[in-house]
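*Asks:* Next up, some structures in structure tokens.
Computed from the coordinates by the stated procedures, all read-outs in this text should not be read as laboratory data. Remember, it's a predicted structure, so these values are computed and weren't measured experimentally. Cβ atoms are built from the backbone, for glycine too; each structure is taken alone.
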Structure P
Amino acid sequence: MEKTVDVWCVKPQEWLDNEVFEPACQRVLSLSEWFKISNLRLENRRQQQKLTRVLVRLVLSQYSNHDPKDWVFSLKVGGKPFVANASHPLFFNVSHTQGLIVCAVSVESEVGVDVEILDKKRNFMAIAQQYFAEQEFQSLRALRNEQERKLLFFQLWTLKEAYLKACGKGITVPLSSICFDTLPINDRHKLDYSAHRESSSNHWQLKSARLSEKHLMAVALRLEPSDTFDLNIYHVSPSDFNL
């Protein structure tokens, strides 16, 4: 059966520079959120957190009659946030990188998302040798084109992060204990194996997508082996929410 994951994307500066942003923050954020944000030392981190939390509340209200300010959140054992007062199944996950914040939503099952900017200056092979499975590292080594190697590195990195975020495991599981087939079939990536005890690998499906020339995203969704899913990608601005 075909399922869907909606991915809502925002360019931070477009929102932060808009005159409706601060009033929206005052209107929808909870007192506990304001308290946590005020304790962040760096201004750019405070702004990022405000925008992320506002985005989540606005987006979730597209799937319910809840006013954005009325959503209640809690944390699972691994620290993954979830909606505590939804009237029907509603799962979300967020990720951010330079120039982009994304919120993935599923009404089916647990979802995870990771987005990265591709122009980061990194020693890809050194990182891969330390954090990737041997099979993945050898696939990278086999590539002679530097751009292809860079793209595959970020593809594998985002897949691992999205999968762990969907599981709610985060950094508690070594990245090298998870291995992905480097040749996707029908644009879906196969999880070859996972050494931790979350579940059988065939209960997870993953997809990659380019969100811009500089941004790569991966989404993980828990599904039955017979099911598949598609991505709906929305690039939104404050005017899309009638702020």
Structure Q
Amino acid sequence: MRCHIAFLGIDGAGKSTLASALATRLRQEGERVRLVSLKDYLRADSDVPLLRTVYRSALQAAYAGARTPGGDPALPLVPADVEDPDEALGSIPVASNDPASILAAGLLGVSAELLLHQLVVAPALAGGEVLVQDGHGLKTAVKAALIAEAAGGDGTRFLGYATEVLPRPTLGVFVRGEPALASRRRLAQHGRFGFSEHLGLAGRPRATFTSFQHRAQQLYATVAADRGWLTVDMTDRPVEENVRAALSLIGEELA
């Protein structure tokens, strides 16, 4: 079997759990599987340096028009070498931001996704592998559009463009989560929210996690439906039961 399976959903919905469980099951069935996430390519040992460069540039672009509460530029506070963006950027205070900077970061994020497909996904598929992707560029696009909107801009045209150009996986899986539960899970796992998991980049309170994720999920659902993606639910049962049910649905789609 040669296919590309990608997961989309809010932060803390269970995408990584599902992606890992799916990769394990497919390997047990004898498939050659590669599990990838764009964040993996931020590491210094990344085997695709170009992806690391583009992704780091996107992180810097997000703060190019940002100002601290004291009115100073926030960009100098962004470390030159970022491997864990949530740890490196989460403490940077932002009072305001230019929506153009946020959309520029979104465009670079879309570029990184296109390069991931060209340099990692396509070669893996050509080699007969099953590629399981924890995440998809649609998530980056939706977040950038919403954060730019919160900063006073208009992300509608950007989101339409991104939706049009981003690669389509063989099977897309929209993971529906519960924002309030995801909030508790995120804090339990990491003790904090990620820098792009709320509206902090737009100068809004970081307590906006739940409302931001709720709106993002609405857009994910719309985009996923338009593209004919499979929807799995991670909200109504214990995690193990949800994972089993989701893997069963995915298996039916792949059969």
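*Asks:* Given -15500 as the derived value for helix-only ellipticity at 222 nm (-39500 (n - 2.57) for each DSSP H run of 4 or more, over all residues; to 500), which of the supplied structures P, Q does it correspond to?
*Replies:* The correct label is Q.
*Asks:* If you work out Cα Rg over 2.2 N^0.38 Å for P, Q, which one comes out largest?
*Replies:* Largest one: structure P.
*Asks:* From P, Q, which structure was mean count of other Cβ atoms within 10 Å over residues 2-9 = 23.2 calculated on?
*Replies:* Matching structure: Q.
*Asks:* Just checking, which of P, Q has the largest value of FRET efficiency 1/(1 + (r/R0)^6) of positions 90 and 226 (r between Cβ atoms, R0 = 25 Å, to 0.05)?
*Replies:* If we compare FRET efficiency 1/(1 + (r/R0)^6) of positions 90 and 226 (r between Cβ atoms, R0 = 25 Å, to 0.05) over P, Q, the biggest value is for P.
*Asks:* Ranked on relative contact order in percent (Cα under 8 Å, 6 or more apart), which label among P, Q comes first with the largest value?
*Replies:* Q
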